[in-house]
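In structure tokens below, several structures.
Quick note: the coordinates plus some simple rules give every number you see, no bench work behind them. Small disclaimer: the values here were computed from a predicted structure and weren't measured. Cβ atoms are built from the backbone, for glycine too; each structure is taken alone.
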Structure 1
Amino acid sequence: MNQNDRAITGLVMLAHSLVHTYEFVLPVFIPIWLAQFGTTEAVVGTVVGVGMALFGLGAPLAGVMTDRRGSKPLILISLLGMGGAFVLLGLSGTITGIVGLDRLSILGQRVAGDLLVVTIALVVWGVGASLYHPAGLSLITRGVHERGTAFAYHGTAGNVGTAVGPFLATIMLFFLGDGWRVVALVLAVPALVGVAVAVRIDVNETAAVSPATDGGTAPDETPGISSVGEFLTRSKALLTGAFLGVFCLVMLSGLYYRGMLTFLPAVLGGIDTITPVEFYGRTIEPSNYLYTGLLAVGVGGQYVGGKLTDRVPLELGLVAGFGALSTLALLFYPVVAIGIVPILVLLAVLGFCLFFVQPFYQATVAKYTPASSRGLSYGYTYLGVFGVGALGTPLAGGALTYLPPWALFVILAGIAVLAVGLGLFLYQRNG
């Protein structure tokens, strides 16, 4: 890697790690919210789903802004927004007290007024987080020559945040009991420090784009989209071509990802062999540590997947990854019935495969789109992954509330099978 490659890779590693730090702290809070707010998985799933949906719904606009204004400004705003959201979470009790909101009605249920402030904070978080992926991935594909290596490091950093965030939250909750608001305030600090660090990193955002690379497509003389008509024209060009298949595949990926992970700590906590342990007067939740371990294993999946994007057909990598995810979902409850060691093995493989597919679909987007619309294409990608994919949260909450627990995993297996079919279709036509 040259100096610019390293600078870009460092910037996106910093921001990506923080995005997923905050994203995966939220499931750790969910069991506490269920108890404190006196509500059900369906209600909390809907509230969290609002923030997760905005994580994706804001991505197309972020993509347009990236193509027009560049990636670095959006990355800075993203970090500020996420840090501010966690400050708001931390102050939710104080704000509720000042406003005098004791109870409110959500989905026909009377719940604690704090849940409204939590919802607003998740909206702010979702908007801030939505800016990152179109900006960060466009920066890699337009500015880095050693793209596969950058994807590997980028994904690895994301998974470090994915694992470290819940781990730190779990450790702090061990000492603070139900003091999740203090945890939220502490976790806001890294984003604000990250802004100060990111401001000082200087990058050339288009160093790797020329007519000789990226399928012969060079950037426009006037970059980005300057009118609604141009937005519609470029969107039509993207969504009526081969990219449409990629878009459908990433939507399925998002549904599986969110449906599997959002309530996983709660699901694990309900297994007889994974029960809370009393330790010197405090309660240890093994389910949170298992969840953190699963996310930590994802570091390996991201790194291996990123390296392989330069070595194997991208479509076949997606087929292999989603085929494994379908099998793991079907095996979940049969394995749970066997004992703790098989559960640990299954969770490790699940964590690896969940994140193995991500660099593959990120690289596939670059393969199927021109450089001049790269921000917009990643905007639509993360509209699918996190916007449509956010429906996996209420889907999981509803399934766990109204259906047998195993039904959720059968649904998730079916989603992964559809993704396998799309991967085979893309390989047959374009591989």
Structure 2
Amino acid sequence: MFEFSETSLRYQEQLTAFMAEHIYPREGEYTAQLHSAANRYSYLPIMDELKTKAKAAGLWNLFIPPSLAEFSDHGGLTNFEYAPLAETMGRVLWSPEVFNCNAPDTGNMEVFMKYATAAQQAQWLTPLLEGDIRSSYAMTEPQVASSDATNIELGIVQDGDEWLLNGRKWFITGALYERTRIFIVMGKSDPDNPNRHQQQTQVLVPKDTPGLQLIRPLTTLGYDDAPIGHAEIVFKNVRVPLENVLLGAGRGFEIAQGRLGPGRIHHCMRLIGAAQRSLELACKRVASRTTFGRTLSQHQSVREDIARSFSEIEMARLLVLKTCKKMDEVGAKAALDMIAASKTTVPLLVQNIIDRCMQMHGAGGLTADYCMAEAFNYARWCRQADGPDQVHQMALGKQVINRYADS
């Protein structure tokens, strides 16, 4: 049986209390501010207020692992210790930002911690850790199958003492957000290199750089995920200094692999929280509604769906915790099999769980009156985010076959 450390248990208690006091009662206020904003991608006053409270409570930067604890007075938790905290945050989709634990900034901050120079860290990491600015990670492109990162075509060419960028990106999370200030951009700098994993480079592009054009917001199943959102962007003769390179030319693929592993499991952690809350709402619903002379909770089909959902949440949670344990023990790279298993299993399980819970709410389950429709959308797009399921299943299948076929 898994046992959490005293530190993790203390944070779990604090975070649960904070959510009950400050987050759940203000979901309506958050939505009202979002809908009344002149720009849906502007910063909401409630977020500043809640961030101040979270910092004061010490619930800040909890995602930072022990290996990177030097960068913050908070965090220092293992993946296993952090998992139940991310699950709790996942119960309200916008709440991770309150604790400076939201994607894509967590992954971007880890990139800065692991690969950036001291000057780059001072300029960009420090304000990100403080929650004063936001960031974007620009990798996916509309014209190529970006599930194979070696396909990307955005050109990064050295021109004197500058990098020259030309190309198009899309589904760039946070690009439209008012407080986003920096883009980490992956492109192709050496297309003729015989090693296709050394053709890519990542560079830092401030959002206000001339030639960086925000083309349009994008939706997923009709949701724009404002105020953070996703966007299509174009780089047209964008120039940045050579010192804006991360780690070095030709090392972009290496950075991408190092970034995406923890991010995939963080999504799974949060999704379990969304599923758990949906199940709790469904149980309240079926106990309070009556059809054909008895409560919904007395119908066999409803009980079966509740039982199935409960069991699947427990399975998903245990899979994620086992994955976290392995990541903590051997590192993300050596735990890619378990990360792939979680990434390809949890979002689909959660999607189906939330679908059942929506059904128990009747037509109301499809509306924004409840959290489930947006959470369903989140689960669905997580099956594409950080690489589609099929790519991870292909890699995992190959690994498992080799493991046992050669034994």
Structure 3
Amino acid sequence: MKFALLLLSLCLSFQALAAQVQIHPNLRDKIWHALEQDNTQELDVESRNILKATLALEENNPKKALSVLNSLNTSSDPLAELLKAEAHRREALTAVSASGNYAKHRKLSEQQFAAIDLSEDLNEATVRLQAFADKIDGTSGFPLDILQLNSSIKTVFMVDKARSRLFVYQRNHQGELVRVADEYVVTGAKGGDKLKRGDARTPNGIYRFTSIRHDPALRAKYGPVVFPIDYPNALDKLHGKTGDGIWMHGYPESKKRRPPQDTRGCFALPNNVLKQMEKYVSPNKTWVIIGEDFVFDSQDKQAGLLASIKTSIQTWEHDWESLNADAYLSHYHTNFRSGKYDLKGWKRYKERVNGNKKYIKVGLDDVTIIHDPTPWKSGEMVVVEFKQKYQSSNYSDTGKKRLYLTRSDKSQPWQILIEESL
């Protein structure tokens, strides 16, 4: 009886999970064909067979899944073992159902089904299958949140928490941004955006890797190398977020696999994959976008958004140079912050500094513009970073600046929520 309960309850768990895989029937043949190819170099035999077995179960064909899994030794891989058990369970369920009323324990209550739930342990299989499907037909377009990059940025990491996927983009020799990695990633044990220390959530936002740390003391728990990001940034602090120590790291040495949501807030990769990522990380130059359900499409879809941002920045420059305080300050949000200044303090500061100037000239160069895929309280958000050359009748300066621009909806102009000198 207990064995039957285990089989049936786990079967229902996996059926619920399989429904999450959004694979069109017409795409399945393409996936099978790709998995059958011997030149699928990004996958080893074990990984390929796990995807095949998961796809077979998604098609509700346990016999086919067992045929795949029985062709390799799965004893060292807990995920493969769970898939094999699930295939056996489905076959057992079919057999019990075929026995009709003779099997008096065939109908179990929903409460009994819920008594054992290993859905999180099987989640990795469905996530990996969805990732492979997206490679063939899904996320093959350009990430629309990367609008413009300056010359110093060579790579961008994108952590999609909803897909449990890490996408890495790098400039090629022609200066084009191309995808160089697409990996399964583990994020915070709890969903949603990080709000406070210890909430086990991975933050949403736009960050940079700050360092590369090879620390033997961390290896057993976090893998061979860790990559901290600059959480909390100025936008996080403005919204009262707390906590720190968010890293890209590896798995404990004792673990080969982890479910999609299993960290205390960091994002984690298998140790062999983590080591491969190091070549793409340049501290303080590699940007990291963390969010959910990134949008991929042709780059021409960015044109309207990018034009609206550039127009707002150019108008801000013009109004700054005009020495018209009201026009200049109209570009700043009511909740604006810059260091110790709020909007009232910024107004007093600028009126004092600009009061005796005869002219101002501002030039922006090496501009980066990245759209934040996560809506904030103030609305849509973009980060703009650039080199600024400032010249006036009594002062000149060159430096780097970062702006966080926001708008409540597409009909409204972009306004500066945060201004930072770097």
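Okay, here's what the table says:
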| item | result |
| --- | --- |
| Read-out mean count of other Cβ atoms within 10 Å over residues 155-162, computed value 25.6, structure in 1, 2, 3 | 1 |
| Origin of the value 3.4, where distance in nm of label points 7 Å out along Cα→Cβ at positions 267 and 379 was derived from one of 1, 2, 3 | 1 |
| Given 1.40 for Cα Rg over 2.2 N^0.38 Å, for residues 59-242 alone, calculated: source structure among 1, 2, 3 | 3 |
| Origin of the value 64, 49, 40, where Cα extents along the principal axes in Å was derived from one of 1, 2, 3 | 1 |
| Structure responsible for -25500, with helix-only ellipticity at 222 nm (-39500 (n - 2.57) for each DSSP H run of 4 or more, over all residues; to 500) calculated and labels 1, 2, 3 on offer | 1 |
